[in-house]
1. Thinking of P, Q, which structure, once percent of Cα pairs over 38 Å apart is computed, gives back 48?
2. Using the calculated result -14000 for helix-only ellipticity at 222 nm (-39500 (n - 2.57) for each DSSP H run of 4 or more, over all residues; to 500), pick out the matching structure from P, Q.
3. Suppose semi-axes √(5λ) of the Cα gyration tensor in Å, for residues 132-395 alone works out to 46, 27, 26; of P, Q, which structure was it derived from?
4. Quick check for you: by distance in nm of label points 7 Å out along Cα→Cβ at positions 196 and 212, which of P, Q is greatest?
Structure P
């Protein structure tokens, strides 16, 4: 937290997107949440909310503070007393009319009445600090908000339910018990060490290794489902990149013209293909003789290609392969890519032999973006490329971000070293050190052994009202 800001402060923030809408919600949490709200809220029945029952809704008006003369908006106020709230503190939520002004004015009044503006993710952070959720569940809250497909929503909800957390905690508890037995024996004498059931310990460690290994096998799938991937549509000018983008979107959103160089900026759209969010990026065509504007656009195209997870190269079957085509092939040669031959409804003039070194027996999809021919086959090839031909069902044990994957991997490696030391009959002191390292990584996953810096980085990705 920043200086002079503590968890004891009463915080407030707008929890709904800013803009024109039916409703907006302003959330308040903290010891003085009810007191702060009471300074600007007047119930229709004129009763004070300070003595109102928990989990009740009051109808009334917001008045300006401190004079309380001028009504600002007609609202519903939800009052929830801790600990049975999102943060476990007293929480008040004010539902006002949506718009560009009302919610902002009410928030300003609350800040004037004794609350301070919440930091990104601070409501969820308080739920974590106060023990209502763990770090895996806190991450799941943000994943729920940012879910782009039904599969990513399902995976986030599985984590939010706490099933993944329970598995990690159960594994950590079992590992802690093994460490306790080993270290207790070490503290006494060789007779106690001999009494350790080595076979049983090895069996327990092997089961844990198998569980972690399965999590790592499914990790990349879970991460892609949760975060999606970026797919850059690339090719020389006028090969049909924008037409393909429109075909995927099923709407004429991108300007299409027979004039080469119509697309001069990168255009990004999220497309849901079988539950996976693919961020398609339509780029400017690469041409040899480019003016100043075209050159800038080409720079952006090259930059997008560098950052992309997958390149989708579009070639025009009605044209011969040119130096511009080969230049793009060089740019994507070291990156996962798919080749699509567009305009198959036109006369075929392409000579694939001239690019045989690049093709090297790679699968080529023949499409017509205008007629939407074979787009389903192209989608299937994209998913095969993303998941290496393997798709899986969503389950509660599935890792869904790089932080979790790295910690599981580190725990697996440490546990493997401990298991090997046990097999090699090394001193139990070495076994204990490796197992303790494995345990620490598991505890970091759920937030039981995580630094303040890591927490700040995680919650900085949240929106302010969550």
Structure Q
């Protein structure tokens, strides 16, 4: 099997076009890493990086700052020019998608020919606005680092003031726009989805840190090595293989709904009928429910602590607020229950906003298609709604299990968080999804030139 995989990668470099695309992608990704390393002038990135290192050791780095730093590839820790990362562009795209579901003008534009480029352009404009706002907030946050970062006693900014804030905001905005542009260049001239690859390369940049933590677990002679033995290493390997295999299976899983098209005549042209299928993905929402749930759960505990510290609040209410806040601390049983319920909710919320069964039923009826055994129109819409609700439940339960595995490893088995991160959660889902998409595109180039693909029969499972 390994020989076949090696031979397949060799074939990739025998095709001039595919070879140039791969090399171009690698070059652009290397530039993206430079953007996340070069420090903004006037900031002490080494001091903040040391603070994040201690934070990951004591608290697991699983808070909002730790998650954002993961998506930026460690740029936030270094006060780099790419500290905002590609997330403002992702946020703008999500906002446009959600508005498309509720604003009739945008929904009509999305269905029109040539409307998608306009929506992408709106997303770019919104990205600039988000970058300016978030960049100013981040600049002020670095200026008041002692109040923002608990336990930090250094000074990040050498010359605070409005000139520093404006300069830093413009640099951060430029860094994000540069990453956005390079991601689009990868999509157009490289291989794979550029924006997703930019996020993935930032996640994979933490592999050396995870490898060092893994060596400390089993290769050192300290207290950590005494807690882990050969049995733990075997269990971790089995768990990793099972989680990756499950993630690949559910990411690829889909229900194929048969669709029959009747013969129809349009003017003098006669279109033959046939049988096709409509793929309903099990994990339709992807990684979005986990991101939404993590982002929202960052705030209740902080808000409750703030309310408990307000003067004039009765002692009984203060005790209640602090008790509820303690229950919502990361790693507590109540936190996991609320976390899982929020993932279930956002899975259905994302499907409800993005999967329009009424439009699909109308399009099928318009083009002479129907699902065997189901009447066209409202009955088809009800059938799709019922089918999607059932398979979404399976995908949401899977997401919940994947999301809590890293936290359980960190809290129960005391596995270093840098290692536990790669056993589930957003990092694994994003990495696996992007790798599968990139392999599909590479396989397409290979099959077009009669080379074998990555799997047997030159095809990946779930494809035709």
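1. It traces back to P.
2. Source structure for this number: P.
3. Answer by label: Q.
4. That would be structure Q.
Quick note: the coordinates plus some simple rules give every number you see, no bench work behind them. Source: prediction; values computed, not measured. Cβ atoms are built from the backbone, for glycine too; each structure is taken alone.
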